[in-house]
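Colleague: Take a look at these structures.
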Structure 1
Amino acid sequence: MPPTGLEHLDIMEILLDALKAHVKSAATGRVTLPDTGFRLPLSLSDDTVLSPDIAFIGSETLRQLPPPGTPGYKRYLAVAPDLAVEVASPGQHHPEMADKARFYPQAGVRLIWVIWPASRQVDAWRANADHPKILGVADMLIGLDVVPGFTLPVGRLFA
């Protein structure tokens, strides 16, 4: 994808700051930045590496990763994140993003949020769901059992 603009950055900063603050205070895992590559489980393909805009790796999943200082620590993460967040760029459309959102659960991702700046909505996908729950500015983004206790008004993403 080509580089993004300030709107994309603003949304990512708001969500990243809120997620990191929550995860740090609750000590429930780790939040990753956009350049973090996840080598998804081999049942899909040995070459499947995705880099969500933001991801959350829960404590259970973190235990599967190699410790710091080992060679494996420097490579793509060989786990699926528990939460993957994609902020749609102006050139991206619902069908392609829905296909991507449906792909993530095949790799083990439990919750996917696709954020649509133009319509000020979030598609919240659960693993094994055929369709997302569509959230508007009056709704709450909720971490459910994936990021326990996390909530954020959707409207804050677009403030």
Structure 2
Amino acid sequence: MTWVGYVFGAIIFWGMYGPALHKGQVQLASPMRALLCVGIAYFLIGVLVPVIMLGSQGQLNNFNFGGTTMATAAGALGAIGAVCIILAFRAGGLPTYVMPLVFGGAPVVNVIVSMALHPPKTAPSPMLYVGFAFASIGAGLVLYFKPSS
């Protein structure tokens, strides 16, 4: 169950991502400067750490085309998502609005895309669609009852 600890880590770090990114973007007076800083952080953490770890284990080889292509596309999707968040902030959105919508909507999109890529063996329970509605309602409630800025 160590994966649960990593899930909580992602929740904490991604939960802090929007407010920190917005503050940096405001302090830099430029969304593209903020994006450059995000890219540097991705490079430092997303490139150097695995190169060091894989290199120390002798595993910097045997990349296959399909896996490399899909993992690179996934990275591009994440980076494009970061650009969308930065542009939402630039257009006047605040983290208290932008991030609940992103984190309320992304799980719904994730399940739909996951089911398309890995079709379930049986039809999904109707409760799945109730969950979709609750995710939307939950994001709406967070937005409606958010603290005033």
Structure 3
Amino acid sequence: MKKNTICLWYNHDAEEAARFYAQTFPDSSVDAVRKAPSDFPGGKAGNILTVEFTVCGVPCIGINGGDTFKHSEAFSFQIATDDQEETDRYWNAIVSNGGAESQCGWCKDKWGLSWQITPRVLIEAMARGGDVAKRAFEAMIEMKKIDVARIEAAVRG
């Protein structure tokens, strides 16, 4: 296990979530599935307790802890994309698999985990500051899934 690992709480479907992430994102994998050695709150001995997985190179562990805690927008994965095709691929994979659209490039997967699918052109425009950042931000604020062409047009003024 890495020194620092993101720990995510799931109801009883951490393995399903991890397999979806591994199929959807590059440099992602399901690394280990561990069963509970004895009964625990929300589960029985032999149930899958934890799933170690990687999302875009980031180590994670999913805990099947039951329905005590829920994901919130206070935590999200931000995935930087290179173009509209990549943006569409990730966004559509999440939303069409039981997820939901939100605003400003955010969506939520069917397990309630939030994702920011963010084209690099938007990240770079915001980093430039000034009028460029303002125009890009004003264009973005009206979007759900980010439209790269509209961001590029805003950057140009």
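No value in this document is a laboratory result; all are computed from the given coordinates. Fair warning: this is a prediction, and the values are worked out from it, not measured in the lab. Cβ atoms are built from the backbone, for glycine too; each structure is taken alone.
Colleague: Can you spot which of 1, 2, 3 the value -8000 was calculated from, given it is helix-only ellipticity at 222 nm (-39500 (n - 2.57) for each DSSP H run of 4 or more, over all residues; to 500)?
Modeller: This value belongs to structure 1.
Colleague: Here distance in nm of label points 7 Å out along Cα→Cβ at positions 73 and 113 was calculated and came to 1.0; which of the structures 1, 2, 3 was it taken from?
Modeller: The value was obtained from structure 2.
Colleague: Let me ask something else. If you work out distance in nm of label points 7 Å out along Cα→Cβ at positions 17 and 49 for 1, 2, 3, which one comes out largest?
Modeller: Largest value of distance in nm of label points 7 Å out along Cα→Cβ at positions 17 and 49: 1.
Colleague: Comparing structures 1, 2, 3 by Cα Rg over 2.2 N^0.38 Å, which one has the largest value?
Modeller: 2
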